[in-house]
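Please find the structures below.
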Structure P
Amino acid sequence: MTVKTIVDIKADAQNPRSSEGDFVRLPSGRLLFAYSRFHGGSHDYSPSNIAGLFSDDNGETFTATPQTLVNASEHGTENVMSVSLISLQNGEAGLFYLVKRPDGTTDYVMRRTADGQTFSEAKSCIPATSLRGYYVVNNARVLRTSSGRLVIPAALHRTPNYDLKIFDGRAIDVFFYSDDDGETWYEAPGILFPPCAAHSRTGLQEPGIAELPSGVLYAYARTDLYCQYESFSADNLASWSPAQPSKFTSPCSPLSIRQNPYTGEYFAVWNPVPNYFGRYVAPKTAGRTPLVLARSQNGRDFSAPFVLEDDPAKGFCYPSLFFPDANTLLLSYCYGGEEDGGFLNCLKILRISL
């Protein structure tokens, strides 16, 4: 594999954090990369909008000047973040993102676009029959299964009286789905509960999901138990096997698995070294180094990892994977160290020849 950095956005006074994003191909063939762009601090609750970069050469280069796609003020709040993008069946693109409401709850919404410039009205993907609460869906998480179903994995955190001061970090995982390309959303009956809840402060945070060749759905989530935990659904989200440790050792940092649509091969990107007792963790990194890539033919047995980043003074996380052609991977992630103010504040896009 050969690796080339094609975008590198540093933190500055005007935009102290540019972080997690996702890619999609628009009907024109143009590529859109949308991401969270903060302008009033770098904390997860700081003021932020959704910004976009475009590529007219199949991901060889991207535009240098970000364009604002969504203002948080459109939702009567200050913070929108955690973008997912996906191609819709009518050729348009679906833009998904998290809305942090002033009352301490969150919403997850979908908008449609044909050109990456104009967007439909936002529609909530959390059904009215679901619990109103604090949901987390991080970037690049929406999956289209082989049946055409759209699936959103979400972590639900208890916040009594919606008071974030008594936020419960132990997440349970719920799944929202649509069988009509995003027009109508339902909550699946299958829920994933954290194992060893008495011994974990995280539960099953920031879940992701992939479809295995058999059609079984594979869910994974970060934990503080030295690895990603995994579960399987063989009945299309109706139920899940008990969550168990996976082969993906890691700190409490997200894993991302995506399938190359041209070849069927699976690619995983994550931080493989857990924050074990005695490990030195540099300030402002959360131990999120190195960042590695592995590949698999069946989504279960992965190759030895290929190291993408290994600076011990920086952290690297929240990857997004996109395949503009069979032999190329576009990979985005946020990164940073003490001089950047934290591991979430800078943003890179790599072009990797496979």
Structure Q
Amino acid sequence: MRAIALAYTRRELSPDRALAQAQIAPQLLQDDQARITAWQMEQVSGAAMRELDDEALGWFSRRLPWGSYGMLARASISAPQLGVALARWCRHHGLIADDITLTLSVQGDSAKIAIAEHRDLGSLREFCLVSVLRNIHGLACWYIDSRIPLLSAQFGFAAPAHAEAYGVLFRAPATFNAAQTSIEFDARYLALPLRRDEAALRQMLQHALPLTVLQYRRDRLLVQRVRQLLGAPQTGPGGHGGHAAAALPLHSAETLAHLLHVSPRTLHRQLKEEGATLQGLKDEVRQSRAMDLLHRTDRPIKQVAEAAGFVNEKSFIRAFRSWTGHSPAEYRRHARAAA
């Protein structure tokens, strides 16, 4: 709110009307303990953007007239995949505001959106960089109708007094005094198709700000991410070295939920929405690992059972028979005879 009020001051205007529309008493701007709701943020920001005719709220050396970010969204919405849409957004953003440059890059399994600064953004720097990242992240989630959990967030400035708020804004480990301001996420989201059309865009632009405030609940890659965590072999004391196969971790719902930054209840609900269950995914990963080891190696059944995450050989044989109709030894013989 203080940054928005400063944008008014620089234009020799008063923010009182926008504050009143959001039911924010002007004296609260002097109170370090004062807080606002998401609705109030939407109201005051929308009013300020219209009154100042600047959707950037004073961040840049030239104004971004009302409708600028809507124009960027329209230029990207015809993209077949999220990666193409974000690349367009980053490129087009530089055409309307050359104070910063946004870039999308991929390295291994991680995608990064970074901001390069080309001039001193002054006292509005933090508000600008945080808002730009939240804008593009929120829009990316909306494009594919999915939460995109962040792996990390880096900021090129010192930790502010309100650094704890970054855990709410980005739901990821935050690093300050970084070389560059950026966010990172699983690159697989870039391959997801856009699920929005022009009609949906028009409706969204009427109330766009919640995209930068409220987190999406649905995660369209949740099943893949759970399967990946379950399929990652243990590398700690519980695993095996040398020529033995490392054991699959027996992650509980609580452990997986913690790793995915959701509650166990949310994890089960979202898996159900995607037509999956945690037990079913565990069985799928264990079965795949066991069949691969039986077909590819000569390891004893007991070692295969342990590597597939079973506590003993007997429970493994029982489960394997329920999956395939054969015992592990029978499956190995049949598989090798067919080969």
Structure R
Amino acid sequence: MSETETRIVQANDEEMKEAVREACGLLRSGEVVALPTETVYGLAADAFNPDAVARVFEVKERPTFDPLIVHIGSWPDLKKVAVVPDDIEEAVGQVTSEFWPGPLTLVLPKHPDLPDLVTSGLPKVAVRQSGSKVFRAINKELGSAIAAPSANRFGRISPTSAAAVEKELGGRIPLIVDGGACREGLESTIIEILPREGKKPIFKLHRAGPITKEMLQKFGKVEKVKEKVGEAPHAPGQLASHYAPRTPLTLLAKPEDFQPEEGKRYGLMSYRGGDSGPYVDLHEWDVVEALSPGSGKLAEAAVRLFFVMRQLDEAGVDEIIAEPLSETGLGVAIMDRLRRASVKE
């Protein structure tokens, strides 16, 4: 891949219009650019330009069997990329009214005009409306849907800042729009809605995220999709190995599972950090990074997860040991990412 000069432009209030103009100019020309969302930074292309979408796969080194999420600027744009069946129309209206703009992705029948490459040839499309005002401004100014997976090389740690994008894709893309740190820090929740006669619908949970099971249960019954080993994904972000640092990461089930090897340097991804605790006291760690320093708040841990993972990856240790979190609320999504990043559990 030929080297490209990568520029970073700020998208604060004073410079927003110029950032939107520059990003849209590149997107209209068939280029790909990195944009901030409320979840993680995305690698964006005009969803209706097959050549630009192909460029996303090339830049990320992403296999073409792994579909992309499509972002829309407003509710009326949904009908341009997807078809909403009559039997789930009410449920779609309910969850989008509650959670859009925001980190909820819906899997719906694909509109025939949307290029097949976006959905990896699947008959359904994953679609959402971003909660980032920068992303939505670009979406609306472009006047087209935007295909945007995370702005990192395939399988690697998702970026939650412009600096992280530059480390991943610097020299591969022409522009990064810097909208600051992502406020959620975890990729969107992905659901598919199945109707039930006379009952609340079933929400098939393809990927846990900031919109939790508890939040969705108000509108329907939530059932986790069971993945089949070796099967191509039916929604983005479903491969068993994903979100991984270059340094091997091991997620411990319990403290006594840790058996250090002599001469190896270990880093600990701790929940609270501090001077003591069952995991902190296990070993003379070379480095300890906390997801929620001192307080143990899942929301803070979610925001810091990929940042901390990147810090440990760059710390020069031989192996990262991750402390497990309680699988309630946001803990479900955090543990999902740790399992996919881990070489073993």
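One table, with the values for the structure above:
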{"quantity": "Distance in nm of label points 7 Å out along Cα→Cβ at positions 41 and 313 - highest-scoring structure of P, Q, R", "calculated": "Q"}
{"quantity": "Parent structure of the calculated result 1.09, given that Rg/Rh (Cα atoms, Kirkwood Rh) is the read-out and P, Q, R the choices", "calculated": "Q"}
{"quantity": "If helix-only ellipticity at 222 nm (-39500 (n - 2.57) for each DSSP H run of 4 or more, over all residues; to 500) is computed and equals 0, the structure in P, Q, R", "calculated": "P"}
{"quantity": "Source structure (of P, Q, R) for log10 I(q)/I(0) by the Debye sum over Cα atoms at q = 0.12, 0.15, 0.20, 0.24 Å⁻¹, for residues 113-200 alone, computed value -0.46, -0.69, -1.06, -1.31", "calculated": "P"}
{"quantity": "Per relative contact order in percent (Cα under 8 Å, 6 or more apart), the highest-valued of structures P, Q, R", "calculated": "R"}
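Since every read-out is calculated from the coordinates, none of them should be taken as a lab result. The structure presented is a predicted model; accordingly, all values stated were derived computationally and were not measured. Cβ atoms are built from the backbone, for glycine too; each structure is taken alone.
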